[in-house]
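There are structures below to look over.
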Structure 1
Amino acid sequence: MSTFKESLLTRFEEFRKHGIFLISKSSLKPSVNINSSIVLLGPDHPWGKLDEESKRLQTEIYNEYKHLIEIGKSILANALPEAKEKYEAEIGLLLDKIEQKNMTWHETISEVEEYFKKGLENQVESINSVHGKIGDGKLLIPDTNVFIANPNFHKYRIPRKSCIIFLPTVLGELDRLKVEHGNENVRNKAATAIRNIKEYRRRGKLLDGVKITDKLSAYTIAVEPKFEDKPSWLDPNNKDDRFIATCLEVAAKCPDSEIAILTLDINMQNKAEFALFPYLDAEEAGFI
């Protein structure tokens, strides 16, 4: 399994190929200043009209890039200002090459391709500039349903060294479930999960990591997600979206770590995949 940063960069490379293919299907018209008594001071080469197949490809690539832009911004949340500025400076310029609405300085399609490649290289360099990881193993981020299904983390069958991450969004929900849920079994399991977490906290600082078994350690993060630098499709009032947003906080802190979301929820699996997180079905993976 790749780190989150590696997975994101793989998607950027796929997008680069798609973008270059679109540009290769595009055309530029001669300068509007040719045979004109009025000289336009600025970009002077209009784009040619795309055929219908290329227009469909253009829409797909536009949406693909908008999606990657937002996830990239999330990972750069803790980056140096220079890296953020370098990344964001290219967004409008690259979108311009995809949308092809405005005239351009470029005289040939090969010039456009080189400009497009260079812009993406700058964004990739920005993403590559961020570093950080937690522990030595894979980061496993369970949602609330996993804790309710099996609140005894020390009994998880872990095939390799891993770190389980307790998110504040999940801990808050466990606190609520242990008191408010109408099913006594759910209340009891939520209470058991919380007792176990308190026991791990007794052993040491969960913010720094606490050993649970030879293969499993536990960490917690204290911050709630900041939605101003998260993808626009995440709703702060939706608990699943808050979970994904907090996972992106973890990815921004630990871009060099392998990360997987543990869940039993098919909707959460869909959202994890859309956010570029690998997921493990907790039951199929042996955690339940």
Structure 2
Amino acid sequence: MMVTRYDEDRLFVTMQTDHSRVAGFLAAHWGNAKFARPEPWKSVILAAQEHDRGWWQWEARPTLSDQHGPLDYQNDTLHHLGALRTRIYASAVEDLVPIDPYAAVLVQEHLTGLLTAGNGAFSFRKDVSDNPIAKTYLAEQQALRQRLLDELGQDAQFDDFTATEHLEANGQIVEVCDALAQFLCNRYPLNSPHRGKDPNRVFAEMPVPMRPGDPATRLVVTVLDEQRLAIDPYPFDQDSLQVNYIGRWLPSQPYGSRQEFLRDFYRAETVAVNYCLQAA
């Protein structure tokens, strides 16, 4: 759950599962003269769309933070949720295995990277791989990953896509679509000052594949106003890409109990958010 201050009285809240759909939408529109469309297309889109599907287990009945308010996704969820966080991750992978094992591998790589700071590549993430809960999860997932890769190697439809560099490029697309979707979903309006962090600190560390044979690039994003975001270089197939999702309003207050919070959570008024992406 993404929780951001809107004003003195209200919080703007987006579900992780809704954010995940935005990531899939962005991946589905990835590709133009400068950027190759990801292949296998359906697998990469599914991975981006479903990478946070497991969060429904907690978002169906969320718990509170140590400050007795709604728990933001960046507020040390391993501390607050314990083993439930890695169960959420594991279930997302497990759900995808029978549907599309290639997508499952991409989601697994993304989710393990959330615990290992992208295997040490991202300074903006905290490496929690020494945590006993994370250690157990990472060991289990390593064994599953090898089994899935072995199975994919025997499947002719994935012959052209299981080389390390191809998996890495598709994983980078999932990663950057997730990061863009986070930026779009964790603030309202788009130029809200309340998140505070410079998004380009994140994008500066994320290699983004272009076309085969071309070096990877880095995206730079610029907020133009309340609804428009400029991206350079621009990776999508529409010059003006409209992004829509549903947010919620919650009171900005501490709660005396989870029951009291859930009363407001389930009755929360929704807001339709409409943003526009364009080339810089």
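Read the figures in this text as sums done on the coordinates, not as results from a lab. In this text, all values refer to a predicted model and were calculated from it rather than measured experimentally. Cβ atoms are built from the backbone, for glycine too; each structure is taken alone.
Tabulated data for the structure shown
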| read-out | value |
| --- | --- |
| Identity of the structure behind 3.1 (criterion: distance in nm of label points 7 Å out along Cα→Cβ at positions 28 and 116, calculated), options 1, 2 | 2 |
| Mean count of other Cβ atoms within 10 Å over residues 44-51 - highest-scoring structure of 1, 2 | 2 |
| Computed 144 for volume of the Cα convex hull per residue in Å³ - originating structure among 1, 2 | 1 |
| Structure responsible for 0.95, with FRET efficiency 1/(1 + (r/R0)^6) of positions 124 and 188 (r between Cβ atoms, R0 = 35 Å, to 0.05) calculated and labels 1, 2 on offer | 2 |
| If helix-only ellipticity at 222 nm (-39500 (n - 2.57) for each DSSP H run of 4 or more, over all residues; to 500) is computed and equals -17000, the structure in 1, 2 | 1 |
| Which of 1, 2 yields 1.6 [distance in nm of label points 7 Å out along Cα→Cβ at positions 20 and 84, calculated] | 2 |
| Of the structures 1, 2, the one that 0.7 was derived from, the read-out being distance in nm of label points 7 Å out along Cα→Cβ at positions 140 and 164 | 1 |
